[in-house]
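Okay, got some structures for you below.
No value in this document is a laboratory result; all are computed from the given coordinates. Keep in mind the model is a prediction, meaning the values are calculated, not measured. Cβ atoms are built from the backbone, for glycine too; each structure is taken alone.
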Structure I
Amino acid sequence: MSAKLPLEGIRVLDLGWRAVAPVCARMLGWGGAEVIRIESASRHDGARQMPPITPGKDGSLNASEWFNNFNCNKMSVSINLGHPEGKELARRLAAMCDVVVENFSAGTIDRMGLGYETLRKRKPDIIMVSHSLTGLTGPWKHVKGHGPMAAAMAGMNYLSGYPDSEPISPGQAFTDYVVNPHHSAFAILAALHHRRKTGRGQYIDLSQYESISLTTGSSFLEYTTLGRVRERTGNRSSYAAPQGVFPCQSIPLDGKMEDRWCAISIGNDEEWKHLCQEMGRADLAYDPRFSTFEVRKKNEAEAEEIIGAWTAGQMAEDVLLRLQGAGVGAGVVQNGKDLLTADPQMAFSGHYRKVQHAETGESTYDGPPFTLSECPLEVRPGPLLGEHNDYVFQQLLGLTEDDVNLGYVDGYIV
């Protein structure tokens, strides 16, 4: 018999759109919660057509690997939330759930007739989380946007880039994939624990950009403590020198030569000595330009040039192994293919999971970034649009076949 999953018995209604709320709900699904996602063919989530799309499946609402990955371990029910009867079905379903998640702009879910105050009248101990851009209250509560806007507002962009260049947006919406959903998942677990002790549900107001502000590290502490604003530093660090990414031997990738890089960070004088020895330049350890952190910082560009000349003719993986073996912090700058096909640690941990999807066939999804010793977590394929209509409408809500057929005819089941 398989071990009971930690969130088994918890039911979640996913009213999310695109990323933040759906990714949060996916995490709960990993933990064993029954997650039911409401969508409709008349107004489907745009993420269902987000690339990459399985080759040969253009136009399908079930072939976005993006959508399927971030909505694995869920059920899908097709309800038209623009129809009064559709709203009523959603309210009835919410009354059978423990948690509701959504990430519309502030006030939208209330105007839809599915706000917290409405739902708690039918289920007083319900837990609901809203992921609006700036929170539900305050002078910016009506500001709308997505992760890239929130990242800029929260200070991420200001710290990203080089000192002599403009702020840049992070390469991915870390906000949507990691920061916000992890914070809201933690808040939901705390609310479930509180409900178990008190019997009371609650409303969680997660401000996306307030959540993201935590990614800026100690930047605000520098201002409160030292009265200065932290500026962009590129790949360099205020407490390591030299630190950067250094060119390595190029390799073929997808029909062209791909630049390869290795990140190296020297945290103290001992590590600098070890690096110098590996480079065959033990003399540099005592060179007055580099012998201490302070002088290395002043001459960092020169040190970087020396290191780059040494790494340029080597494979990035060889640089990693040599320096790690010598006690020097180093890591290959990997791409998606590296992580999936060449990273021995990822292969050993089984992070990427193979699933069999009804329309896309075998696909590879993210897995949970942790393991539980007593109850291994499974990853199941993303749902087809409306795949679980029979289960939700007939088994959960108790509708007859005639009721369901009427819903299709009248347009509130689509």
Structure II
Amino acid sequence: MRAMNTPNETLQVAPALHIALVTETYVPEVNGVAITIGRMVHGLLKRGHRIHLIRPRQHKQDVAAAEGGYAETLVSGMPIPGYPELKSGLPAKNLLLKLWRAQRPDVVHIATEGPLGWSALSAARKLEIPVSTDFHTNFHNYTQHYGIGLLKKPIAAYLRHFHNKAACTLVPTASLQQQLEHEGYRNVLVVSRGVDTELFHPSKRDAELRASWNANEDTPVVMLVSRIAPEKNLQVVIRAFEKIRKLNPLARLVIVGDGPARAELQKQHPHVIFAGMQTGEALARHYASGDIFLYPSLTETYGNVTVEAMASGLATLAYDYAAAQQHIRHNINGLLATYADSDAFIAEARTLANDLPRVRRLGAAARATVESLTWEHIMGQMEAVLLDTVRAPGAEHAQPELSTAAD
């Protein structure tokens, strides 16, 4: 299986399902959706279910995997505008009809809403196979950042139409559930997300890595892990760091990630350390080697990096929505700024510049908070939704018991 090991033991807690999972992005691609879908596959396999993953071919040498209860079908794709490293699957309804007539899945779960996702939705409905969907990305909120603001309403309408054709739509937070219901989405359920607290751990702190940034233990290191792109609102972090640096000239800013805005940002801000794309253990070392995590994005449905930073023991500041709203208690285990209020965000960041004891207190509390966010429990919620979808197609779904971080 690609980029992950299937566990030998399984958790047989429910009847085994044959799940067709359709996604336009998957590991080893580095983005929140791909990583979340990878965790979903791992968790459902561990619970004894069979997975047939349908995704675009990522490169010419890409080969469909087949191992144990896991198999892949690869389809043609094309680069996504603004995201050339990602592929959007081309329409494949006839292929999916042929596959699912030959080996009918119990349920089709669609993770992305592109042409491949629409083909899967159409094919499943034609064959009367129950369908569930994920809402992972606020694509309609990206339009203003890529010069296509006039498409915001049509894209929002398409997404609503897409998801309302499914039996249920899964979102990671109660606030997003309420937002989508207000916009006319039906059968929206909350299935939260976990974090790998073994990988992302304060013990991964690396003195040599900090030294390469010209930082000792008393140097405040500000971290940002993000796609470096217009929709991530990165200028707010740059402005916040300038305020921090005026108060403490020794402070460092390390940005981990890559994207279309990197070259220009690096040229404009030579004092900022750009660490490039990091994954796995290297990413964990980078997180844990920082002290403060600033996350300025306003377009997240969740924001996996928020809980990864908390698990790594960083004092985390983010806007009061998505994962931050769900897990951060202001000035107890992190800091919150009013949504879209950049002045408030910068003011909160300044308070951390010369107060390392407070930074460390917030970081320790953040770590304690997310230790309970296990993927195993989250996959129990996911399994319950899929079983409900199979058993009672067309019926109103019950909200699974939620997993919340301890305060």
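Observations, loosely collected:
- At a computed -11000 (helix-only ellipticity at 222 nm (-39500 (n - 2.57) for each DSSP H run of 4 or more, over all residues; to 500)), which of I, II: II
- Structure responsible for 3.2, with distance in nm of label points 7 Å out along Cα→Cβ at positions 73 and 105 calculated and labels I, II on offer: I
- Parent structure of the calculated result 188, given that volume of the Cα convex hull per residue in Å³ is the read-out and I, II the choices: I
- Taking mean count of other Cβ atoms within 10 Å over residues 169-176 as the criterion, the largest value within structures I, II is that of II.
- Comparing relative contact order in percent (Cα under 8 Å, 6 or more apart) across structures I, II, the highest figure is found for I.
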